[in-house]
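The structures considered in this document are given below.
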Structure 1
Amino acid sequence: MIATAVVEPGKACELQSAVHSVELSDSEVASMSRDDFKQSTIKRLRDRVAHRCSNPSCRVATSAPQDEEGVTNVGKAAHICAASPGGARFDAGMTSNERKAFSNGIWLCANHADEIDRDVNTYTVELLKAWKKQAEATAKAELGKRQPSAQDAPDLLAMTLTGLPKSFLPTAIQNAHTATAQVLSQTDPRFDVITKYDPHHGTVFQVNAKENVQLAMTVGGKDAPVAATGFNALFEHGQSLELDMTNVAIQGSPLFDAIVDMTKGAGGKMQFFRPPTRVIQKIILTDPDTLEPLVLDDMPGEIVWGTKSFRLRGESMAGMLKLVAEVDDGGAVSNVNFNISVECWQSRPVNQLPWFSKIAQFAEAALNGWKVSLIVELDGERLYVMSINLRPEGFKRLTTLMTYLQWARRLTEFLGISINVDLTSGLTDEDYVELKDSVDAIDGFYKPLESIKFPIRSATRMGEDEASQFQNQRYRFKEFDASEQKDINVFGQAVSLPPVHIMIRNGLLELVRYENTIASFHIYPLEDFDAYCRFAQKP
């Protein structure tokens, strides 16, 4: 039993033959023969040490803002082996490319860049390469971490002298908990004590018995009736029990007196629970017709045994999938809470949803009445295999959302656009119908006759003589081409669709209006009437 008190081109040039006499100074000759670094190499040398001098005893920042938008730089990309003859540590055996390579450079502040060239005996090639390697390793280790401030040194001294931390130190809290646990464990070696900080409850003391220990406990106040039934639930079903510390007195070990004295006045709770065992749970659905299994995912979790039942808890998919179940000693699942949460999809692009395919498959299978099994494994061996009765109606809302998301993913991929999920948009029946028709128009579809409102209205531009042929009569046609373009809403976001080409077959065409070269028609169906719709082209 455990008791717990919850307190990241050059351009080709065509040269004309010419001979000119040109005199160059010594400095100009040296400049022309220097193997200088490319700008890309300089940037890499600087970035890989986080814009700091690579001298381990310096490490000053080498760049900073200047004026409103400018940057000032006090760093240099220095050559380890000189860029030209006569320079510090020049190596005649190196090629030009080797001298200006990244491997021959080191980023230093201006002071140390000059210093290493003045004293080549001290600043050897081996030393500078070691500086560079160490500076890169330090920059990598510091990435994303708070760096010490000027106040850290006096704070550390104050902590050493007083034993109390004056400001945040990376290990101060951990050291305090470790020391506290050691002191408490020494009061009664039969127990192992762990202390930690919980953001919701404060300091937590976890007490684990190393052997069978006889204790006497008295529970009073409002917790007396709670304890009367709570301990039975703890032993028989593994359910935890929580009591106010002020209502509990434990005799038989000085450890609990020490904890009470340490937390005196702080109040808090005392929680009793059985230690859990880590297990792997699998949810498997089986097609009743083909017997094909579908494994949803492995769920790491835990099992807590009681004398009459045990409790299971597990989650996977970064918390999207959670299961809590209570199983009696006969292996029957008496109570199960299986939850799939998609809140983490909010505001994410519809084509970038984690675990979408698996969840969509599972929701559809559950809705269609597939057999659901729960397998519990311990160290790779099966402990239990149980059947679960999931209510299909509980998955209707999830399945509807999955279908809408699948349509949205297909349409956005076709259009080459991005749409974000909005689970608060309140989708209407019209939204579903419009999105489905739009997706069907990608490959083309015959519009269901019952979904068409007659007469169909169509308009086209034509001359007066041509329009007069349709006056006062209905024109029977075999094929009639029309086009339609509109915008739809997907998760409340407007999406412009390309024109839809509509081919109507076997109908009557009636001119109802002609004005300013625009002829308006009504279309009526005949036998074998149909309308085929497809996007005219991909955007």
Structure 2
Amino acid sequence: MGNQKQYEVSEQNYVLERKGQLVKTSEETAPKPKRNLNGLWIILAFVVLITIVLLPNPADLPVTGQRALAILAFAVILWVTEAVPYPVSAAMILGLAAVLLGLAPDMANPDEMLGTKEGLKMALAGFSSPAVALVAAALFLATAMQATNLHKRLALYILSKVGVKTGAIIFGSIVVSIILAFFVPSATARAGAVVPILLGMVAAFGLPANSRLGALLVITAVQSVSIWNIGIKTGAAQNMVALGFIEKEFGVSVAWSSWFLYAAPWSIIMSIVLYFVMLAIIKPETKVIEGGKELIQGQLKELGKMKSSELRLIIISLILLFLWATEEKLHSFDTTTVTIVAIAILLTPKIGVFDWKTVQQMIPWGTIIVFAVGISLGTILLDTTGAQWLSDKVFGAMGLNNMPLLATIALLSLFNILIHLGFASATSLSSALIPIFIALTSTIALDVNEVGFVLIQQFVISFGFLLPVSAPQNMLAYGTGAFSVKDFLKSGIPLTVIGYLLILLFSATYWKWIGLL
């Protein structure tokens, strides 16, 4: 488990600082497992892979489809157990896909082998996806925020205006998460901007990081980040996974404004719920943080006057947000294209805000590889009909084919929430499940908007409320030692239950009214 935690937390290359002291990441502070079972998990993954490959081939499943499912099983074991870092698992998946698919009969001509060259093409298909380009561009944009400290300035400015009462600071941390979600397309980056500031306020009051106040503020911040991963299309990488599959299979692109119309109302309501849930479950030592305002003003003073690079980044970010929001309304430029153009401007000497040397050091390149390979695996599952076959067997056995739409959404959403307990990354979960949900849309006996049906399940995939390990931003916050797993679970259970019920309510009302279902 340790290797994956280290990768997820270092994903955005954040070093949390509080009063000049290094705040340890989860790799340093989390309890070390007594026994390293990573080797056994890797062996198990290969045993399962080989077993599925050697099983008799079902008549209704091509050999390539069976081998795609074997690779999926292999990947899921590595992802769930975190036996190897995700970039390493991505390399293993690439090699297995090229070899196993290449040595399988060609679906178009079963008398001939597909060939490893064609197998490799299938394995690399994800690297040509526009979704991958958007994720890469989003990481560049997050890096620009880090390089200029603009996200920290925004967070400090907002918190300086809300006052020093505990309730006001909770409200302020939620507002910060919402605003940053529009401009910082990285959950880890958003959490990394807010958490150190909140811990500094706790320290200013003379309380340790693991005080009730520290737990209250930090958990609120990261839960709010997860909520707005759902509300904004560019808020999280896993959204791009789903949209990549949707565009390929259905030929439909979901505009930034359309996603916002669908998901933002849910996130707004959940933000209000979060405020009252946190006040109810964690009682802080004080209702007023004396010295908190002075601390924030001091940190703003340390940042100094706004630099010209920050001003340029603000202008470019606002233009970018405008172009995102007006996609397919005022112009025909897609989200990926305008983001890449913005990154090119940000890298241009004299008018940009950072250089390539900075980018090389701060971009988590492994994330891009993992993302591309995840899309490749999902595409292979769809192209070889492996996803369709698995959907028929699993969900057909559950009787979903003949259930009412709301019951189908209820069961799938519950399945989604439960299986997320084993995944440290919503991106990998999207790669594994979205192709299966897409395949399911062709078998359910309902008149349903296929794109909307899949999008709703993508919203649920982003539920990372229950455990610290459920999302990288949770692990970043957990690494500060501000709260225990029990504390997080106490907030996560009501948020998950209310979020789930809200999904069902929206499915029965709002999403039907606006044509999503």
Structure 3
Amino acid sequence: MNRRALLKNTLGLLPTLALSNPLLAELAKTKKGPFLPTWQSLEQFQTPTWFKDAKFGMWAHWGPQCQPEAGDWYARGMYQEGSHQYKYHHNKYGHPSKFGFKDVIHEWKAERWDPEELVAFYKQAGAQYFMAMANHHDNLDLYNSKHQSWNSTKVGPKKDIIGGWEKAARRQGLPFGVSVHAAHAWSWMETAQRSDKQGPLKGVPYDGKVTKADGKGKWWQGLDPQELYAQNHPLSENSWDDGMIHRQWNWGNGVAKPTKAYCDKFLKRTLDLIDQYNPRFIYFDDTALPLWPIDDAGLKIAAHLYNKNIDQQGNQQAVVFGKVLDEQQRKCMIWDIERGQSNAIEPLPWQTDTCIGDWHYNRAVYDRKGYKSAKTVIHTLVDVVSKNGNLMLNIPVRGDGSIDEQERAVVSEIGAWMKVNSEAIYGTRPWKVFGEGPAQEGAAPLSAQGFNEGKGKALTGADIRFTSKGDVLYATVMGWPEGGKVLIKSLASEKGLHPIPVRRVSLLGGSDSLSFEQTSQGLVVQLPDHQATLPYANALKIV
């Protein structure tokens, strides 16, 4: 019997075997189709046109860690003695042996959350797809999870967060997706097993090991905190080194290996998420796929998403995002770079994800007026698109479900620029070169998952980025040059990059043709006498 026939026979037996095995029961429900849970099979993936055209998405990276308004990775940092989040938690809530992260979840009510208004606002700003966080490393499912009792319909706000975001996105006609981070709870939450090394509560364990029996008479009576914290296991090597988690992200370097039961439950939770909410795409905050290479849960999830989507759409429209991918893996999904950008035109579409502040809401960023400006976001978008990428932008959401007025101002300004210049963004493809100018000479290399954002030279009016659409070339000047005169060296008559003589140059948002001259030095364009309303990125249409 050949391998394909053997696999078909085995899959056919799943419903029968499932009667005695709950995991096989879950696998029996996985959608059959052309994709199998192997890297070789996932290489059939083709980036759908909708994603290549969309260019700009927005993300609600929102959950109970936003409730304290003290920044990212709060559920881990609150258990790190001496850290600013530990001190903040101690002052606001009490010692983590008495008031743990489970209790922060109980405080989270999301009382001002209006997904309809927020998604409509993001669409007005130019977003072409929308993503919501389905769980974070804190392990709370933000949907009506059949396999995780600690979910937002039963604790905290007692609302179906993903259900609300999904309905809002579909009403706005935006492709909807989810981000899944919970695979790492096993090692990420190990700080909850610690205790203070000094002070009056020295040696008193934090609440990372509490059990269902400890909940008698408490608000969480009947719930098992170990289902949330997943800490009934030995610590990873060097677990008390707070930075070790980064070196163990790919489940190596002495990490405590998760049990098969943990991996199987993660698989069931994620398949349930896909089947209930039908996301078009899933972002995994993992090296390659969740739990890879110690378990094949991620491969099964990716194959299921692709096959289910084909069954619903008639062709493959689904997308999986993964980080730190090798050459083969980049053929299986879309490479995502966190807070960073490629320095070249990538042969395959990719995405950068970034945020105007901390991933989880941080009041201190608001107080110091520290959000990224609309100018910075637009420069990132234009640069990324010129290199065959998309931008996924997170706007931090407060614990109550609202965004603040400073964030609204940034989003509104992005929308104002997009209304004028989106023609140079949506539906475009990279040109022969991505751009020119001094900024690229000082570009910073990628590091691990990305993280080269803001480390190079800032883009100025001397920098230009290119996109194309059919016979049209767009040259976006990243500022308003002195005297309003632009020199585009890549269009020098002798270079041959644009062999057809330029016939017309116009500024998007303007109705008149601009004066220009194509010389051996480049295309010299004279901009209008008056500066644009938002002068930091001006798209020229060249035909």
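No lab work stands behind these numbers, since they all come straight from the coordinates. Since the structure is predicted, the reported quantities are computational estimates derived from the model, not experimental observations. Cβ atoms are built from the backbone, for glycine too; each structure is taken alone.
Starting from the value 0.7: which structure in 1, 2, 3 was distance in nm of label points 7 Å out along Cα→Cβ at positions 68 and 92 calculated from?
On the way: 1: 5.7; 2: 2.2; 3: 0.7.
Value 0.7 for distance in nm of label points 7 Å out along Cα→Cβ at positions 68 and 92 corresponds to 3 out of 1, 2, 3.
Using volume of the Cα convex hull per residue in Å³ as the calculated read-out, with 166 as its value, let me know the right label among 1, 2, 3.
3
When semi-axes √(5λ) of the Cα gyration tensor in Å, for residues 388-475 alone is computed for each of 1, 2, 3, which one produces 41, 18, 11? Could you put the intermediate results ahead of the total?
Values: 1: 41, 18, 11; 2: 24, 12, 11; 3: 27, 20, 13.
Attributed to the structure labelled 1.
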